[in-house]
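K.L.:
Please find the structures below.
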Structure I
Amino acid sequence: MNRIATTFDKLKAANRKALIPYVTAGFPYADVTPELMHAMVEAGADVIELGVPFSDPMADGPVIQKAGDKALAMGVGTAQVLEMVKAFRSRDSQTPVVLMGYANPVERYDQRHGEHSFVRDAAAAGVDGVLVVDYPPEECVEFAAKLRENGMDLIFLLAPTSTEERMRQVAKVASGYVYYVSLKGVTGAGTLDTAAVEAMLPRIRAHVSLPVGVGFGIRDAASAQAVGRVADAVVIGSRIIQLIEDQPRDQVAPVAASFLREIRQALGA
């Protein structure tokens with residue numbers, strides 16, 4: 001059993017919801033990410049989603065796009081992200097790390113380093129799961145199998161527009177958890193409709209037996225608490241990016257940690 005399954009099993013036994021913060025690797029400073037990851041764990045994060053910077057992130061709103069652009073400008077690519085995970089693992093052998101990104105960097109990495117090198121090197125670095133936004137489930141059965149062979153999960157997005165057929169397709173290849181995008185549109189957009197989320201989750205669970213995390217539109221303790229009542233996990237990204245983007249280097253980790261402590265407290269209330 002890998003770290004993601006172990007974490008969700010422990011949380012379920014304790015009747016707790018998973019807190020999953022997302023940060024863009026290499027933002028806002030190229031060297032701050034491992035330190036930021038440790039601070040978020042200490043503040044109550046159960047899983048960390050680490051964004052792999054990419055030049056054309058179609059599902060990301062302006063906040064995360066800007067973060068990715070800044071990280072790319074500082075020379076942060078897939079190889080550097082894997083080094084960050086490795087650095088994090090030198091002190092933390094328990095917290096699951098999920099890489100979230102797009103097909104292009106994964107396939108470009110394989111072109112440069114050899115077939116299946118991304119899977120090999122991600123496993124060696126200590127990655128637990130991969131979420132590739134633009135990989136449809138019907139086209140990545142082999143990729144999912146290769147990840148599982150190396151102890152990693154392939155995580156998928158579901159959306160308000162997802163059909164029953166798409167949910168069934170995802171259920172065939174997904175592992176770890178699924179990530180329900182609570183809003184139509186990009187990250188950081190719109191206002192969360194918790195009633196709509198509550199109505200959608202039973203439809204998803206009719207097809208998918210994995211834990212369901214909910215993200216997009218969760219910005220504060222109140223919205224996190226509302227989602228936590230119905231979901232297995234709460235995912236927060238854009239708000240953290242906004243909070244840390246203009247901080248001096250030594251305040252990035254403390255500011256993120258302070259915010260997450262509020263969220264963790266709300267989820268436990």
Structure II
Amino acid sequence: MQLTFYGVRGSIPTPGPKYVRYGGNTACVHIQLSDGTDIILDAGTGIRLLGNQLIGQQTPIHILLTHNHWDHIQGFPFFAPIYQPGREINITPGMTSLPEYDQILKQMEGSVFPVPSSALTSKITLTPIPEDIESWTIGGATISRLPMNHPGKGSAYSIEENGVKIAYITDNELYPPYKKETDFLTFVEFARDADIIIHDAQYMLSDMPAKSGWGHSVAEEAVKLAMASNAKRLALYSHDPERTDDDIDNVVTHCNEYITIAESEVELFAASEGQTLHF
């Protein structure tokens with residue numbers, strides 16, 4: 001299994017010289033299974049560059065969406081394979097509180113985009129998974145999900161293949177002031193023994209309480225989850241658009257102090273665009 005980050009920024013793209021090392025594109029992660037199956041987590045602006053890599057193929061593409069906020073779907077109209085005649089694009093919408101499963105296509109309608117989704121020549125299939133179904137298969141992988149704590153709700157995903165487990169839990173507030181969809185201990189079990197947890201770390205404790213309830217976790221809480229889950233690695237993700245490369249370096253240093261004090265073996269890093277991991 002191979003994992004590549006194509007977009008790691010939260011909320012809005014952040015171009016500029018202070019955001020080069022970690023990147024400014026919004027959420028998109030590509031997973032290639034051992035049988036070559038392509039799974040894409042979210043369709044933020046990072047999916048555009050991924051599309052340029054996949055355009056030379058004809059194999060099916062599977063997109064798992066967490067939710068419909070702009071930073072998770074706004075790259076889709078610029079994803080080259082959707083203009084490929086007959087290319088199979090399978091989309092699983094997130095478990096949003098309003099069942100707007102086709103928002104990823106509706107964003108191309110009317111006066112907001114020049115090419116309507118009806119003009120696309122690829123074969124796009126939207127497949128909402130009933131909420132009582134907790135897991136299913138794509139290629140040789142088992143996909144599981146949980147509702148996440150975020151305004152409008154959404155889905156966290158786990159992808160398991162050949163004994164490797166990836167937990168993708170972004171735009172998730174582990175300790176929200178509103179009613180939880182999923183509590184901390186349930187997330188712990190969901191991510192139990194993961195080879196990597198990719199978790200929202202948009203805020204720091206110093207950002208609170210001003211941003212409590214905005215639907216994102218503080219980095220220190222993500223560390224706590226990784227240690228409690230016995231995960232091997234933690235990728236801090238959904239970087240705040242105000243955080244420069246140097247700021248993110250400081251977040252990593254700060255969080256590693258927590259790991260050292262706890263005498264944990266979790267390997268922590270901040271996800272960066274273009275970074276590839278092999279499992």
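K.L.:
Tell me which structure, out of I, II, gives -14500 once helix-only ellipticity at 222 nm (-39500 (n - 2.57) for each DSSP H run of 4 or more, over all residues; to 500) is calculated.
P.N.:
Numbers: I: -14500; II: -5000.
It was calculated from structure I.
K.L.:
Please state which of the structures I, II yields 11.3, 33 when Rg and Dmax of the Cα atoms in Å, for residues 152-215 alone is computed from it.
P.N.:
Working: I: 11.3, 33; II: 12.9, 43.
That value comes from structure I.
K.L.:
Then there's this: Compare distance in nm of label points 7 Å out along Cα→Cβ at positions 48 and 160 across structures I, II and report the one with the greatest value. Mind dumping the intermediate values first?
P.N.:
Values: I: 3.2; II: 3.8.
Biggest value here belongs to II.
K.L.:
Match the computed value 22.1 of mean count of other Cβ atoms within 10 Å over residues 144-151 to one of the structures I, II, and report its label. Don't skip to the end; give the middle numbers.
P.N.:
Details: I: 16.5; II: 22.1.
It was calculated from structure II.
K.L.:
Further question: If Cα extents along the principal axes in Å, for residues 16-127 alone comes out at 39, 32, 26 when worked out from the coordinates, which of I, II was used? Numbers along the way, then the final one.
P.N.:
Values: I: 39, 32, 26; II: 38, 35, 29.
Derived from the structure labelled I.
K.L.:
Now, a different point. If relative contact order in percent (Cα under 8 Å, 6 or more apart) comes out at 19 when worked out from the coordinates, which of I, II was used? Let's see the in-between values first.
P.N.:
Numbers: I: 23; II: 19.
The value was obtained from structure II.
K.L.:
Cα extents along the principal axes in Å, for residues 24-87 alone was computed and gave 29, 25, 19; which structure, I, II, did it come from? Show your work: numbers first, answer last.
P.N.:
On the way: I: 32, 22, 16; II: 29, 25, 19.
Label of the source structure: II.
Every read-out reported here was derived from the displayed coordinates using simple, explicitly stated rules and does not represent laboratory data. Bear in mind the structure is a predicted one, so any value in this text is a computation, not a measurement. Cβ atoms are built from the backbone, for glycine too; each structure is taken alone.
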